[in-house]
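What follows is calculated from the coordinates using simple rules that are stated; it is not laboratory data. Everything numeric in this text was worked out from a predicted model, so none of it was measured. Cβ atoms are built from the backbone, for glycine too; each structure is taken alone.
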Structure 1
Amino acid sequence: MPDCLFCKMIRGEIKPKIEFEDSDILAIHDINPQAPHHVLVIPKKHIAKVAEMETSDVSVLGNMIFQARQIAARRGWEDYRLVFNNGSGAGQSVFHVHLHLLAGRRMTWPPG
């Protein structure tokens, strides 16, 4: 997707602060953090939102969650929250699937 912010990062047109990268995903530090530690885990394949994921995307989704866990463990974050937003009404502002890894403060429930 040519105008997608995350696709531009994946293509190297925009240089984010990278936490992790492999052949399927990119994990970056959020430029507008909602917690002291806020990492976004993004599939390199453009998928606009969770509702548009296909069966073939399941392994990438699993890798995103696993790598978020690995990042938290490596950083020593014992308590953390993982969040997917699906659609603007749920708070999604960039329409490329991404997982929020939030840590470093007490999380409340229900969220926002």
Structure 2
Amino acid sequence: MIVTAERAWLACGLLGQGLFASRFILQWIRSEMAGRSVVPTAFWYLSLAGSSILLAYAIHRRDIVFVLGQSTGLLIYARNLKLIRQAKHGDRRAAEDVARAVEITR
């Protein structure tokens, strides 16, 4: 089988979609283990990785709808990771915001 640029991009898109989809499997497993709905930090890392790869694929495909959707998500995933990092490093205000957000989702 000859690897063409288009096949390489297709593999890239499939990898991104696989990473992006795996975050839901992870969240489901962790929630089942906890007996309640939880969103582990790894969910946001998988979101960021999958979305970044999908954004590159969308740019290659020149699909503006796909580009806008993935780029917006990237901002949200990065912000959630920043909030989690702040909470872990003792930023009291961020920790309280995260705690409130968790309470809302329970």
| said: Among 1, 2, considering only distance in nm of label points 7 Å out along Cα→Cβ at positions 12 and 44, which has the greatest calculated value? | reply: 2
| note | Candidates 1, 2; FRET efficiency 1/(1 + (r/R0)^6) of positions 36 and 60 (r between Cβ atoms, R0 = 35 Å, to 0.05) computed = 0.80; producing structure is 1
| field | If mean projected area of the Cα convex hull in nm², for residues 4-51 alone is computed and equals 3.1, the structure in 1, 2 | value | 2
| For Kirkwood radius over Cα pairs in Å computed as 14.4, the structure of 1, 2 it came from | 1
| task | Identify the structure, out of 1, 2, from whose coordinates Cα extents along the principal axes in Å, for residues 20-83 alone was calculated to give 32, 22, 19. | result | 1
| Structure (1, 2) behind the derived value -7000 of helix-only ellipticity at 222 nm (-39500 (n - 2.57) for each DSSP H run of 4 or more, over all residues; to 500) | 1
| message | Tell me which structure, out of 1, 2, gives 24 once relative contact order in percent (Cα under 8 Å, 6 or more apart) is calculated. | response | 2
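Using the calculated result 1.00 for FRET efficiency 1/(1 + (r/R0)^6) of positions 28 and 68 (r between Cβ atoms, R0 = 25 Å, to 0.05), pick out the matching structure from 1, 2.
1
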